[in-house]
Every structure is written in C-alpha cells, then in structure tokens.
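Input: structures, listed below.
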Structure P
Amino acid sequence: MSLATLISQRITGINPFNELPIDENIWKEAHGQHSVHRQLHSLAHHRPGVVYGLEVIPVEGAKPRIMVAPGVAVDSLGRTMLLNEPVFFDLTQAGQNYITIQYEDNFDSSSGMSVGAGMKYYRLVEGRQVTTSTTRPADPLMELARVDRSKATATVKEAVNPFDPGQDEINNLYRAVAFPHCYADGAMGELGVVPKQNPAAWKPNRAGLWNLIREGNGRGFHLDFVGPYKLRGADKENAPLMLYVAGTEGFQALTDAEISGLGDYLNSGGFLFGEACGGSAEFKTDFQALAKKLGTKMSAVPEGHHLFTAHHVFAGAPVGAQAKGELLIDESGSLLFSSYDYGGAWQGAVGKVDPAEARERVRGAQEFGLNILAFATYRRRRFDLEKMSSTGSKNA
C-alpha cells in the first residue's frame, strides 16, 4: 500500500461513553485508528527500508552459508519488522538468490479459549519471516541483499567492489534504507591522560566533542556522551563506540594496567581518536609511543580509505582548526591520529581567517567528524557480526 493509497482512506475512531456496547467491530475500529496512524507515521515521516542492522554476511564453513543480523526495518505498508536474533541460511540453489524479510503476525497459542465448538485466540504476536528465494521479491517483501550464484556449491563472499558485485558476492545495491537511517547507536567517551606541564588541561576540545555529538544526533547518529572511560575493570558490553583524546602538549605515559585495559577495549572493536591541538609535536610523539606500547604503529591514511567515504565523501583529509597537518592510522584501524585539530573546528576555534573560510572549515570538520564516527561504528559492528557468525560457522 503506497502512501497515496493510505492517505486516501478515511480514518475513524471511537468516542467512548458508559452506555456504548462494545463488540468485535467497535474494538477493531478503536484499535485500528492507532494502527493506521502508526503506519502513516512510518511511511510519511520515514519511508520503507532498513532502519538499523539486518546486514547479510557470509559465514565460514563447509557449506555456502549466510547470516542475517538482528535489526529493524519498515515495510511498504508502514509496519515495523524486528529481528531480535541472527538467522542463518544454507544457500542451495544456483542463479540469483534474494534474501528478504516480511512482516507477519501469529496467534499466541497460550491465549486460546473455547468458543462454541472450536478454539479462538485473543493475542496476536507481531513477527517477521526471513527467507531466501530465486524469485524477485514483490511487496510487501523487502529485499535485504541478493547473490548471483555461479553454482549451488559456490562459496559466498563479501563484494570486493560493493558498487559492482560479481558472481557469488553479496549485492547490497538494491537494499532500501529508511529515513533517517540509524548510522550509529552508542556512546562517545574520553581517554583521560595527564599532561606533562598542566595537569588540568587534558580536555581542551570537550566542547567541540559535545558539539559533534549534538550534530550527529540530528543526522541519524544516536549518541550519548559518557565522559572519561574507566580502562581498568571496564564494562565491555557497554563500551563506547569511540574514545577521544586531545592535547596541546605531551602527556604522561599510561600505566601497564591502563595499557592492558585500553588494549582490551580496542581488541573488542573499540576505536581511539587522538588530536594534537595546535599541531603539538609533543602530543604526537606521546600518542605514537602509546600506539607502540599497544603493539602497533601509525602511518598516513591511504588514498581511498573508508574514512573518506564512511558517511560524507572526501577526496582526502579536510583542514580543521589547523590548515596543515597529518592524518595517521594504525595497522589494525583501531587508532587514528590528527594534527588538523578537528576538535577545535568543532567548537569554532579556527583562528583569524576569512569568515567564509572559517564557516567552510567548521562545516568540513563536522562532516569529517561524522565520517570518523561512522568508521568507528562500522568497525564495532563488524566485530559484533563476526562474533554472531561464529555461531553459524560452528553449526555449518
């Protein structure tokens, strides 16, 4: 049902009063009004498509197997489809395979009662059905991905080029996305360090970080600010998507226990972004020393890296509060360093430049900040998906 069809229908409800006889039709009309408004909201204010999750990824094993991750979507009728646990499939047919999700509701068997000569059920349970088919899906089925399989036994792979997937590669080009899509759902934290000269000046860009979080929350990023992250005895299940640290000078080395806690955080899908305010060479030296203690090293972010296209599209690193700088990333992609001072630009501290240039610097820094958040989210999500898929791999 299109939005045009839905709004062409009259919406009616019930005005209750004590003497009103309640029968099946009255009950349906009363609750139907709420259902129609929910559908209208989903279709008019959002649109059909994936809201969050529902990724389709290959699963390692002896059989060609895929996993559909938990998530939520809105179908073409404005109904919400929730998948609360991963679903695994063995792909057994050659040719084009479509992976779809469809809304369905079922009766709760525990709600049965005898009516006349039979049973009737008073409780409906909203559900969904995830399937694969070689037939192109039609409404209200929603396509999550497709795979053009060369043969029934071919291994399914991630697409080398997602914009031109080949045979036996997962194709996400025809996957609809709802508006606003949930690009991230988590928290932003700070890595607490002690500056060598001025111990009180360890968070010069906190205002900028908070501004970035506010900007993200208006653009489909669901973010919270949690402040300094406790490295020792941390709650891994509720770890922030990203830790941020900035400084105008060098900082004291972390203790062995703190290094161990930070390593555990990063190895669990975490991400650390460090910024040298004003291009501080001392901060850069100490951040690189930290990377070395974590068993990795920093190098320039290569051209075409996912950071430059994770949300907005950039040809390379934009300027921030500093017109010149470096953008470095470690071998695992879990540490990022910048001397462009994007955090300064996030709070408007771009120096004495032309107003038009100042506005462009702030805008570019904010957009690139969202790219960094999207990249951090992508890494965490891939980590979580790999943990989920290991269950399907063991059962393959």
Structure Q
Amino acid sequence: MSSPSGTLNQDLERKTVVALYRFCICAAITLSLLLVAGIWHLGANSMIACGFLGAVFIHAASRPGWKRMLFAALVGMAFVVVYVLLKGVVATDAFARAMGMGAFWGIGSIVVLSFEMVIYGKRENLRFLSDALVLPVFSLVAGIGMQLTNGSTHASYDNLLYAFDTSLGIAPGLRVISWYRAAPWIATASGLVYAGLLIFPPLYHAWALYKVRTEKYNLMHVFVIAGICGFVFYQICPAMGPLYLFESRFPDHLPALVPLQAFSSTGVNNAMPSMHMTWALLVWWSAWELGPVALGIASAVVGFTGLATLGSGEHYLIDLIVAVPLAMAVNGIYQRSWSRAIAGVAMVVGWTVYLRMGLWTGVAATLHWMLIAVTLVVALIFTRVTRSRL
C-alpha cells in the first residue's frame, strides 16, 4: 500500500504538471496572437483588423457580463502597449486606427475565452472561441494562398471583362464616380462599408447567437465556404480590376477599345467574382432571421458595397453579377441543398468560362442583359423557395 504522504506527493506532482501544461497553452495562445498582430500590422490594416474586432461581438454573444468584457478590453490594451513597444505599424487615418484598437480588444476577447476554457474548464466557451477564430485564421491562410498564386507573373483577363462591361453600353465605374462627386457622403459611406465589410459577418453571427438563431445557419462557416469557392473561381478567370488595369486613367480617361486577350501581370487576381459582394449578400441572407432592423442595415451594406466596388475601381460590373449565383451556391453547399448548389456553381462556371474565352464577342447587348436578368431571377427564385422551407 502507498503511504498517505506518497499519495499527496503524487497529487501535487499531477497538479503541478497540469498547471504547467495549462500555462504553456495560455502562453502559446498569447504569443501566437501577438505574432499574428505583428504580421498583419493590425494597427494599420483596417480590413484584417475588422476580422479581429468581430471576436468582441461573438464574445458578447456568450453573455459574459460587463466585468469580463471590461477585462477583455484591458487585456487588449496590454497587447496595444506591447505592439507599440515592438514598433508595430500604426495607421494615420482615424478609421483604420479605430479598427486597430477594436482588433486588439478582439484579441483580448479571444484570450479571455481561451483562458477560461483552459484554466477553468469552461467547455461552453469552445463554441464561441471557434467562431471568434474563424476570421483571423481565415485571413492568415487566405493571405498565404493569395501570395502563393500571385507571387510570379501570371495571366490576367481584365481586358475581356472591361470590354464586356462596355459592350453593355454603360460605364459603371465612371457613373458611380459621378455620384460620388455630386454627393460626397455617398463616397464616404461606400468607402467605410467597403473597408469595414469584415465587421458584418461576425456581427450578424453574434446577433444570431444572442437570439439563439444559429441551429440551421452558422454565418462564419458559410463565410469560409464562400472564401474557398471564390479562391477556386479566381483561377478560372483571373483579373485585377479596372483601377489596376488603367491606373491613372481610371475613371476619367478610360479607352473605348482594348485588346481582347489576356496579358501578363504581377498584380493580385481577386476581381472575378467579387467576394466583397458575395459576403455582403450572405450577410443579407442571414439578416432575414433577425428582424427588420437587421435586414435594413444588411440591405444598406449590400448597396454601399456595390457602389464601393465599382467606384473604387476594384471590380467590373459583371463581377458583382456573378457574385449573386455564387452566394446562392455557397448557401446551397452549406445547407446541403444540392439542386441550389449545382445550379449556382453551373451559373458561375458558365459566366467565367464565357467571359474568359471571349465567347460573348459579337453577341448583341440585349441578349447579354437578358442573360444577366435570368441569372438574377433564377437566384431569386431559388432563394425564395429555399427560405420558405426553413
């Protein structure tokens, strides 16, 4: 038989090992978050910062109480101090700086959720923690993927997309710019929504979590599916956007004709289809379950995102059109509605191949407008039918 003192020593050793193990996990989480903050320059990169800020909303949806939220904010401030001491890049404009501060608060929320789960064994935190980590992890992986696929000279099909837009008889980018000049508040609102778009997926997911509406639809998981699909389609019809194609000539000195062929580029091909519009549409879809206020805000996000993508020169009009069946396909994949998924993928593939191959040349603009209308109507019909079954 073992002596009582031996049993006590064994218990003490076991507790010491467990405590050391938990300390190492917490230290690894903290150092990893600080490393990611440095890599992504969270103090200056407003787009990535928005993804981290979303962790605050998801943390709040777990109903932690104001003391834990305040503690998370204080932890975030500690990260800010370390970030500044390590000469981290800090934004000069107010919006990016505000998003950076919010991002560090989000890091504080991730740390609190992690520590409570590791130290106190709060297993219920796992659900909220995993959702809070989706955007930071996705941003890191997506950034690496885009660097690998765009790290050398590659083909871009911008000329074909631009020529298709002009074949419709409109100049969408120039038209939006004229609205910006007539009403500067539209330009400001569009720019803010575009720069802060990644706030909305975690915000609306947290909203649904708080109202217990996530059993059938997890917007963070849908977001990742959309990102993967978008990355795949980027490879079918690579394009950068008119701003990068024409540079200083956008938007006032756009050419009437361009060569209908691909050209070698070192830019980032992430225009076709528009993932900004796809994500905005997915937020809009999720808003239907949250009431009229949520739907109204989401509708404004979709509208301003559309204006921003065109007015900034980041996208062609057809990029936004193809985003509609892509959003439909992503929802179909997530909800295992295979008819909707197949129909959406078929329309996206059909459009991208049609545009890349230049099969549209010589086709009347009227027919193209009809194809666009059919694309939107089919997506609307599938959306209404599926929603009525939820």
Structure R
Amino acid sequence: MPVATATGMVDETDILANEKRIDMDDVIPFLDPQVSQFTTMLQRVKSQKARATKVEWMEDELFPRLSSNTGGATGAATTFTVATGEGAFFRSGDIVRVPATGEALRIVTMSGDTVSVCIRGIGSTAAAAITAGNQLVIVGNASAQGAGLGTRKITKRVPQYNYEQIQRNSFGFTNSLIETDLYTEGEPEHERSKKAIEHKRAIEQLLFFGARALDVTGTEPIGYSGGLVEYITTNVKNAGGTLTSTLLDTYFRDFLAHGSQNKVMFCAPVVAQAISGFLLNAWKPASVSDRLWGAKVDGYISGVYGWEVPVVVKRDWNDFSTTGNQYGSYAFVVDMDYVKLRPLRNTRLLRGRQANDADSYDEEYLTEFALELQHERCHGVIKGVTG
C-alpha cells in the first residue's frame, strides 16, 4: 500500500477521526425529572404494610339528618312521603324542620317512606304547604317524660376493598456492552437511574388513574389496583370549558364539606393557570421552602371555609389533552387523612434477574401495592377545564 502524503500546514481535517478524542459530557440529563409528588407524600406519611393481595377496610358515618319531600303536602296534611329509601332515617319523636317554610313538625309513626302521622306547626311557625322537593332537616328527638327507649336505629358499616397490583420495570444488557468503556457513566448505571424514575411515575399514574379488577381467567391471577378516578363518584365536577372563580368556590363547598382540613389539590397546568389568573386575592404563591411531606407546594387556595388548600401542579399532565374531558383538564382534591398507600412489597431493585445460562445482566424495579381510599365524599375531581 503506497504511503499517504500531505503538503502544507496540517489541520484537523488531516487527522484521522480515530485519533480524535470526543468531547462528550458524561452526564445525560432526562427530559422529565421526577414528578411523582402524590407517591412521595404517601410514602412519607400515609403508608401501611398490606398483609394480603386484597386490602379491605370499613367505612361508617353519623346517622343521616337530611331528607326531602316527594309529592308535596297541604298545611293540614298529617301524612306525606319522603325520598325513596329515606324513610329509614326517621323514628318516632323526631322533630323535623322544613327550612323552606320554617315549620317544625313531630313524627309520630312511619311506614316505609311514608310519614303516617305527624303533628304539624310546632312552635311559633304555623303549618304551611310543603312543596315537592323541599328539604327536611331532622333537628332532634323529643320523648315524653317516663317514656321507654323508643326505636333504636344505627348506620351499618360499609365494606370497601382494592387489589394489590404488581408494577415491574425491567432492563438488561449484554455483558459485552457492560464491559465496554463508554464516555458516559455506562450501563447499567444510567438505565438504572432512568428506570427508577419511570417506575415511580407508573405508580403515581396508577394512584390517580388505575382501574380496580381481579383477573382469574389465566393460570395465575392478575390484580389491578383502582386509583382515585375509580373511587370518587359523588364530587365529580365538569367545568365544561372555562373555570371561573364562582365555579371553583361552588366546587370547594362540596369538596371541603366532609372529612378533615388536611386537603391537597393536584392539578394539571391548565387548571393552575386558570386559578392563578382569577383568584388574585385567594391564590398565594408558595415560598421556595414550602414542601409538604417531601413534595414541593406550588401555591395555596383560600377555601370556602377559610382553610388554605395546598396546590401541587402536575406539570407532566401538560402532555395530556384537555379536549373531551381528558386528563389534561383534571384536578383532584384529596383528603390526605383518608388515603393510604398499602404496599404488600415495597419498591425494591432486584439485581441479577437474567437466566442462569444467559450471557447478559438483567435488573428490575418491582412494587406490589394498592391505594386505600376512605369515604369518597371527602375527595373531589374537577374535569373539563380548557382555560
């Protein structure tokens, strides 16, 4: 082979590419860092070890005090009907107010959902016609002197449940690649860091959007853990476009009516944008140091009842569409005293998962977990926010 020659000054183009050192940054940044605030909060303070692949809990509440009239009644009537199934809320001697008229009446006997006999116009307000749909408030019970116990009624406990779901994120490389000298930190170190974030993000998404089911059709059962959307059914509000301050205040009247004062809002960026735009006096930006159980708080809303509700913006939800009530239009108000993370197996990195005869190296992150959500009426969902 003839000798290669060159004439004149030698510049970098005359040097073989093989000779050149590449100026490569050894750090590969991720497009999206860790954005799993709800999971972080639950892992810090609201986690309880599960003891089975199905977690169960009981719910109870105080005896009902509200009902409503159906069909109406004249001011002289001593019988009327209440909403289906709500006759069980009443017992003999109950004092009932009709807020629409101010009248107080006393229940004498009930038959199913029909007040068979009542005493009308007790106190200073005379009996008046009751309109269908009028609310009835049970304010107390009046017994005669020397009377017996009367009818004993209680509320029944309600069972609830969820299934443990196994979340796995695996990765592997040939041993040849592992032994190769790379400019970056190398493998499996880089992928291990990335998979840890992906694994936690998957848990976070399941806590919000998971579906509850148990599939026993295969050789082994598959558990699916239900998320917030699976349980919250009462306080689901559809903004249907623009979120106004009036709408938000109305929603919060229901969101904060039950449970504790320990509520947190998790919202898509479009919801946070709307709130910061119109609640100039109620939206309080968080300070740099504001953190809640290990997660950054982005702001506070002064709620209807005078509480400050921390707001955590789920900026990764900006990838989701806002049209057609999709997840980019969502916000969740969660009562943190009424939720728990129930891991059967806590998150762990399992090394050396390759087959015995494989010339490779495999690892995986694995978590078996479920969400426990108590009293769905303590929580709320806003959807359909587009601006």
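Quick note: the coordinates plus some simple rules give every number you see, no bench work behind them. Being a predicted model, the structure only gives us computed values, none of them experimental. Cβ atoms are built from the backbone, for glycine too; each structure is taken alone.
Numbers below:
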quantity: Ranking P, Q, R by volume of the Cα convex hull per residue in Å³, the structure that comes out highest; calculated: R
quantity: When distance in nm of label points 7 Å out along Cα→Cβ at positions 116 and 324 is computed for each of P, Q, R, the largest belongs to; calculated: P
quantity: Which entry (P, Q, R) yields the derived value -4500 for helix-only ellipticity at 222 nm (-39500 (n - 2.57) for each DSSP H run of 4 or more, over all residues; to 500); calculated: R
